[in-house]
Structure P
């Protein structure tokens, strides 16, 4: 479980964002969608998770890592 996972903030998530680092740029955009969906459906297991404060709640921001890809494949 990710140390940044916060059930309180999770209940107030109104937006999601996924960041893809340069080392994973080879993954084609059509292949990214299912990975992003899987990560956001189970955020407590994402390797890099942050919550960004918004006026209306929080944005869940997940940075995809190689560990995430290995776990999801």
Structure Q
């Protein structure tokens, strides 16, 4: 009987580190706070306030949609 010693060498791939900066994050944050204040200010009930919070999260999408609609694209 012969025993096979199969040694397998595994080379772990190096991680690639990517550093990126999000310069638009503060702009989005300020816009979120402004939209949140606007929508909450005119809320008549709790659920309208919750809807205002959800609208404040997606305000950039609504802005782009309305802009494209205005430009007939």
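Read the figures in this text as sums done on the coordinates, not as results from a lab. Nothing here was measured: the structure is a model prediction, and the numbers come from that model. Cβ atoms are built from the backbone, for glycine too; each structure is taken alone.
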Thinking of P, Q, which structure, once distance in nm of label points 7 Å out along Cα→Cβ at positions 25 and 65 is computed, gives back 2.7? Q
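If you rank structures P, Q by relative contact order in percent (Cα under 8 Å, 6 or more apart), which sits at the top with the largest value?
Top value of relative contact order in percent (Cα under 8 Å, 6 or more apart) goes to structure P.
Match the computed value 12.2, 36 of Rg and Dmax of the Cα atoms in Å to one of the structures P, Q, and report its label.
Values: P: 12.2, 36; Q: 26.1, 85.
For Rg and Dmax of the Cα atoms in Å, the value 12.2, 36 is produced by structure P.
Quick check on the output: -9500 is helix-only ellipticity at 222 nm (-39500 (n - 2.57) for each DSSP H run of 4 or more, over all residues; to 500), derived from one of P, Q. Which one produced it? Numbers along the way, then the final one.
On the way: P: -9500; Q: -18000.
This value belongs to structure P.
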Once distance in nm of label points 7 Å out along Cα→Cβ at positions 9 and 41 is calculated for every structure in P, Q, which label goes with the largest value? Q
